[in-house]
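No lab work stands behind these numbers, since they all come straight from the coordinates. These numbers were taken from a predicted model, which means no experiment stands behind them. Cβ atoms are built from the backbone, for glycine too; each structure is taken alone.
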Structure P
Amino acid sequence: MKKLIFLLTILFVSFAANAQEKINWLSFEEAIEFSKTTQKPFLIDIYTEWCGWCKKMDANTYSNKVITEFINTNFYAVKLNGEEKKDIVHNGKTYRYQKRGRRGYHELAASLLSNKLSYPATVFLDKEGKLIQNVPGYHPKEQFEKIIAFFSNENYKTTQWELFEKEFESKI
């Protein structure tokens with residue numbers, strides 16, 4: 001019996017140590033709904049299914065424990081497919097999928113990215129859902145940690161990026 005308890009304890013401890021926390025990804029509509037009761041800024045990951053750099057960002061950046069915990073605590077995290085087929089209503093406007101060439105695009109993604117569709121892209125909205133900044137491209141976890149810290153707690157309003165980056169202390 002003691003061996004069984006010991007083995008179960010070892011199994012539980014190793015499972016807990018290897019368990020990765022995950023980002024609590026929401027749909028755009030869910031994040032808007034949650035923001036009506038508790039206000040936090042939004043972090044929107046705009047991706048496509050075919051994008052290799054998007055997959056790399058999921059695997060290397062968004063899977064990091066420090067990044068995951070920080071995003072879950074400080075943002076409403078939204079995953080938005082840049083080629084989403086379903087309509088999304090925001091601020092009284094309906095955004096739709098637009099068929100163009102072999103692939104189309106979603107109007108909300110285009111709007112958030114100022115019509116410069118590039119994947120992956122991270123978009124930051126303030127607590128009211130207004131655009132702060134879009135940040136195109138893949139970012140390794142060390143760089144992305146600085147970016148998300150800059151856009152949390154409204155640091156971007158009081159500190160220049162260069163100074164913030166210079167004084168930033170990483171937890172990774």
Structure Q
Amino acid sequence: MIVFLETDRLLLRQFTVDDGPLLFALDSDPDVMRFINGGKPTAYDVIQQHTLPRFLAYYETYAGYGFWAAIEKASQAFIGWFHFTPALDQPDAIDLGYRLCQMAWGKGYATEGAGALIHKGFTELGTQRVVASALAENHASIRVMEKVGLTFAKRYQYDQDHEAVLYVLNKEDFMATLCGER
């Protein structure tokens with residue numbers, strides 16, 4: 001097990017080829033997938049042939065960036081994942097995201113993991129800007145983004161039926177807060 005980051009209650013580790021069943025269980029929960037694709041499960045073969053290989057490819061392509069399995073330290077249970085990856089549409093930004101099992105909701109794990117990734121990005125990895133998006137109706141994810149210091153940047157049309165929001169945090173703002181200037 002290659003641990004990327006440790007917090008008080010979480011281990012964020014690299015995914016392995018054996019993690020397909022964990023991802024399948026996570027993506028099979030309609031409530032977990034509600035704000036991703038309307039609640040549809042991801043087929044196991046899609047996870048094995050596309051999702052997991054894409055996650056694993058990040059470790060060889062990007063030093064310090066990728067998808068990280070979230071493990072609850074107390075129980076050693078897989079509770080979901082975080083991503084901290086180069087943003088596709090913004091070359092100067094790192095995209096932050098998370099997907100957690102229902103049993104981990106409401107316990108502060110999303111805030112704890114996201115905050116730790118942001119801190120590591122700005123203080124160790126050379127990250128200059130962090131962005132995160134959520135569907136406008138996903139109030140829980142938006143609240144996590146706000147708790148970790150991201151601020152509202154814009155609202156946009158995600159698809160025909162949904163609006164989304166973009167939140168942003170620049171390194172200078174993070175460092176000013178870290179140093180107590182704000």
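Brief remarks on what is shown
- Among P, Q, which structure scores highest (criterion: distance in nm of label points 7 Å out along Cα→Cβ at positions 27 and 99): P
- If helix-only ellipticity at 222 nm (-39500 (n - 2.57) for each DSSP H run of 4 or more, over all residues; to 500) is computed and equals -12000, the structure in P, Q: P
- For 1.00 (FRET efficiency 1/(1 + (r/R0)^6) of positions 75 and 107 (r between Cβ atoms, R0 = 25 Å, to 0.05), calculated) the corresponding structure among P, Q: Q
- When mean count of other Cβ atoms within 10 Å over residues 43-50 is computed for each of P, Q, the largest belongs to: P
- Mean projected area of the Cα convex hull in nm² derived as 10.5 - corresponding label from P, Q: Q
- Highest-scoring label, criterion being distance in nm of label points 7 Å out along Cα→Cβ at positions 35 and 163, among P, Q: P
- Relative contact order in percent (Cα under 8 Å, 6 or more apart) derived as 24 - corresponding label from P, Q: P
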